[in-house]
1. Using the calculated result 1.64 for Cα Rg over 2.2 N^0.38 Å, for residues 47-110 alone, pick out the matching structure from 1, 2.
2. Given structures 1, 2, which gives the highest value for distance in nm of label points 7 Å out along Cα→Cβ at positions 135 and 183?
3. Upon calculation of Kirkwood radius over Cα pairs in Å, for residues 127-166 alone from the atomic coordinates, which of the structures 1, 2 produces 11.6?
4. To test your reading of the models, identify which of 1, 2 gives 2.5 for distance in nm of label points 7 Å out along Cα→Cβ at positions 55 and 191 when calculated.
5. Hey, percent of Cα pairs over 33 Å apart derived from one of 1, 2 reads 24; which structure?
6. Where is FRET efficiency 1/(1 + (r/R0)^6) of positions 63 and 87 (r between Cβ atoms, R0 = 25 Å, to 0.05) largest, in which of 1, 2?
7. -9000 is what came out when helix-only ellipticity at 222 nm (-39500 (n - 2.57) for each DSSP H run of 4 or more, over all residues; to 500) was calculated for one structure; which of 1, 2 is it?
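The numbers here are math on the coordinates, done by the rules we state, and not lab data. The structure displayed is predicted, hence computed values, not measured ones. Cβ atoms are built from the backbone, for glycine too; each structure is taken alone.
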Structure 1
Amino acid sequence: MTKPKKKAAAAPKRTRQPEVTRRNILDAALVDFAAKGLAGARVDEIAKRSGSNKRMIYEYFGNKEALWLIVLEQAYERMREEEHAIDVARMKPADGMRYLLEFNFRFCSRNPEFIALLNTENLHKAVYLKDSKKIQQLYTPLLAVIRDLLQRGEKEGVFRKGVDPVQLYITIAALGWFYFSNVHTLSTIFGRNLLDPRQQKLRLDHSVEVLLGFLRP
């Protein structure tokens, strides 16, 4: 009597991991957007880099522009999350301002893709960022911290009166962003490698002196 053949074991079903897929797509998109800008990046290239496919990108994000906005928002979110790792509100006013400036400068140094994303969005006149539902919420707590530092500094007599928190933050951001967004042209013009850690420290020390010097009464 012929024994019945055993059925071949069914191949295990591949389990979809939407969060992993989504994260891989966002990581790949960050690399492509930073390197090529919004116009130059291609969905099929992002799909290939992420190990996914175009259909999945459209399913999760809708279109390239929507993907761009999420990548941009997450870049801002990452910056704010790292910044909030230290409780600046508990610092002395001058120490808190120094920390905010040093953090911003070093974040720009460590994250050149952040500079590239901002440059591209500014070329588009922030048309995509204007659709963000969260960007202003990310900066409201930061402005509250700066306002508190200024008020405490005034009361202690270490800061001048009447400083606008928004204007001050723009100055803090500019001291880091301008340096790294123009680092290659400035290095060529002045014959210095401004990406060298020693040059960065010189610039950071100078920036701290500029900021705290302005704030003194």
Structure 2
Amino acid sequence: MLQTLTERLFDDSDRTALDPFALFEEWFALAREAEPNDPHAMALASVDGDGMPDVRMVLLNGRNARGFAFFTNFDSAKGRQLLAQPKAAMVMHWKSLRRQIRMRGPVEVVTPAEADAYFSSRNKGSQIASSASLQSRPLDSRQTLLGEVDRLTASTGEGEVTRPPHWSGFRIVPDSMEFWKDGEFRLHDRVRFTRAAPDQPWTSQRLYP
């Protein structure tokens, strides 16, 4: 019987030529079946100008053979931090599966076409919210925000909402991806893949729990 990618991952005799992106897809497919809410949620870490780290939950809403993308207001705290220091780390933890995937690497801005495509896939209320919210900045009251939503809703009418120029996406291009599976007595399985550059091959190493 053929082994699954996960079985090969934790089989120390056969991990050659495993693609961590393919492993991600296998684990993510399981998470979409098992997690009741937001299987694409991830904790994203960045640093500010003083090197102080920040972490917050965001949604993974794009991925391809190059990396993993999320979308945000570029004037938000994370937007400003990532534009200034284009490196990030993320972790996806699926409690129901008792598994997690960590990765880190440089960050790049997605293309305008990618941002437009994802923006157009959102419901209209979320599109309007993207324009109404001055994300991360002080807000005197919730009513101020709701009033701006009402104003934009009325001005848009039945028309389409244009993607705001400050709203786009970032892509993490990982140079490290770690797969963690819970084990009895905290003897967890951990395998980390690393590469020197996006066009270079991956190497893997089992880690102590």
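1. Details: 1: 1.64; 2: 1.18.
Traced to structure 1.
2. Numbers: 1: 2.4; 2: 3.8.
When distance in nm of label points 7 Å out along Cα→Cβ at positions 135 and 183 is computed for each of 1, 2, structure 2 gives the biggest number.
3. Derived from 1, not from the others.
4. The correct label is 2.
5. Working: 1: 33; 2: 24.
It was calculated from structure 2.
6. Working: 1: 0.05; 2: 0.85.
For this comparison of FRET efficiency 1/(1 + (r/R0)^6) of positions 63 and 87 (r between Cβ atoms, R0 = 25 Å, to 0.05), the top structure is 2.
7. Values: 1: -23500; 2: -9000.
This value belongs to structure 2.
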